[in-house]
Structure I
């Protein structure tokens, strides 16, 4: 009995220390709001893990190693390489946040989101069904995945800030944010063109792997354009494997909110880009020196100017590629 009381006391102390090192979490409260009073729900502030210049982690001012020793758990795996910490500090990456909320799994860098997963209950259930169709068997996944919406948790990894850099808040919104600039650019483009561009591309495959688009076969398109479109044929074994798993259609679409995927007409979790996520990633890549390291000889100023012009066009276009397989009822 004494041993159990000591364990519970240690766990309570650790929980208090962890919560003392928390910060406001983007989307906090959404999981609690959607759950009934008698349902499982965990909705907490974000846990902040601070890394020193050597890569050692601490939570609430307590070294993670000491905290783990109190609970009999090895938390040494929280440590990072000193080289990584130095790289983040040198390139002014002050914090990274992984945040699970009712609406999706959001990843933020320096307080702004990068392309992340968005979901609802139906898309989570559809994901479990899709994995089952593909032969990926995970026990009770169909029951467990919807519970993801009821887990409001987040972790912020914070790195040392160089003396000549201003501190970036955990959440950057409003004027000057990537979201504000991206939405303004999209609004300007839509005002110029009047309506969002629309592209719909239905591709109907036959059992032998050949396909047609708009009542023209791949051979017809090749003859018409001189482009070897038959190279996009699928192996008949791939077709039979997919249909044997019960998969008859796949839709990939884009709009202002992001990239959407549906399997057999059932929407799966989407990738959001409606809040400046792509623009922020591109800015971070430049900040971290990735362009200079991997795109030698490219005039990045000119390239980014071109990207700034094209992104509003791409992100406001309602584009859908629909792939139909035998059994879908299309062209069979």
Structure II
């Protein structure tokens, strides 16, 4: 790569595809010449409007290599996903950035982003011969992530381990350059995440997430959708990723922090002749913990176990259990339907 040759870099950005993103980022990180780093940073900032996606991705790859700017790379990755929400490769970039955090909440979100990215990639490639190879490749990785979340792996992937081990501290002069790069998202007019002010809280079971009559309402800003981590892990085991709606992005993943109440632990479905699964109990407990308005589930274990009656009787809190097919009617009844 020629030093200070912005014309050559621009030609690569225009003609060479996404590989130049990695090449330019690697060159920034490997070179000891501070003027080269300054030149690359200037080129990226100048290209923010002309080649926004490639400039942003290169900058993310650079920022996450340094301990002081790891959080900045994550913030930029969140914003670039908002700008190009159906680009699966960007979802994977965000997932890797999230996994560099020590926060379990971020690790769960990283798994969600990888599942969504895989769903998008499968959809794009479903007419080609490599459809099954995409499924196999990502399920192998998802198994690693699940093992990581369960505490059986130090890193969710070899790639994340490689990034973490190579990460370095920037000296004062280099940090000044990196701080300039942190402003690139504003130069490209990337959107910021918007904080919702929901008026209705709904907890989703696994089977409700893939149900179109439910997912079509996920973008309604008046409704907060949440699901426990156990449901996310179930989705990671599911070999039907093409049925994961892309709107799943708006669903928050929450840990269940309360002990399962006796009223939930003792639930029993007379029709099925068995108690609900542990995941179903976690769904009910999360709804109880967050004082949710409703649980959306197609599982008889929940709506045939007297949950609503027991919680209202013993705690004065009403949680309706809504079957997915009835969800639109439920929203219309409460004045929240957007369809």
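Where is relative contact order in percent (Cα under 8 Å, 6 or more apart) largest, in which of I, II?
Details: I: 19; II: 15.
Sorting by relative contact order in percent (Cα under 8 Å, 6 or more apart) in descending order puts I first.
A value of -11500 was derived for helix-only ellipticity at 222 nm (-39500 (n - 2.57) for each DSSP H run of 4 or more, over all residues; to 500); which structure in I, II was it taken from? Kindly include the intermediate steps, with their values, before the conclusion.
On the way: I: -11500; II: -16500.
Corresponding structure: I.
Just checking, which of I, II has the largest value of FRET efficiency 1/(1 + (r/R0)^6) of positions 117 and 189 (r between Cβ atoms, R0 = 25 Å, to 0.05)? Please report the intermediate quantities before stating the final value.
On the way: I: 0.40; II: 0.60.
Largest calculated value belongs to II.
If semi-axes √(5λ) of the Cα gyration tensor in Å is computed to be 43, 29, 19, which of I, II is the source?
Numbers: I: 43, 29, 19; II: 43, 19, 19.
Answer by label: I.
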Subject >> Test item: mean count of other Cβ atoms within 10 Å over residues 37-44 calculated as 20.2, pick one of I, II >> reply: II
**OP:** Out of I, II, choose the structure whose coordinates give Cα extents along the principal axes in Å, for residues 61-180 alone equal to 53, 46, 24 when calculated.
**Re:** I
Original post:
Which structure, out of I, II, was mean count of other Cβ atoms within 10 Å over residues 165-172 calculated from, if the result is 13.2?
Top reply: I
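Values quoted throughout were computed directly from the atomic coordinates according to the rules given, and no laboratory measurement underlies them. Owing to the predicted nature of the structure, the values given are computational and were not obtained by experimental measurement. Cβ atoms are built from the backbone, for glycine too; each structure is taken alone.
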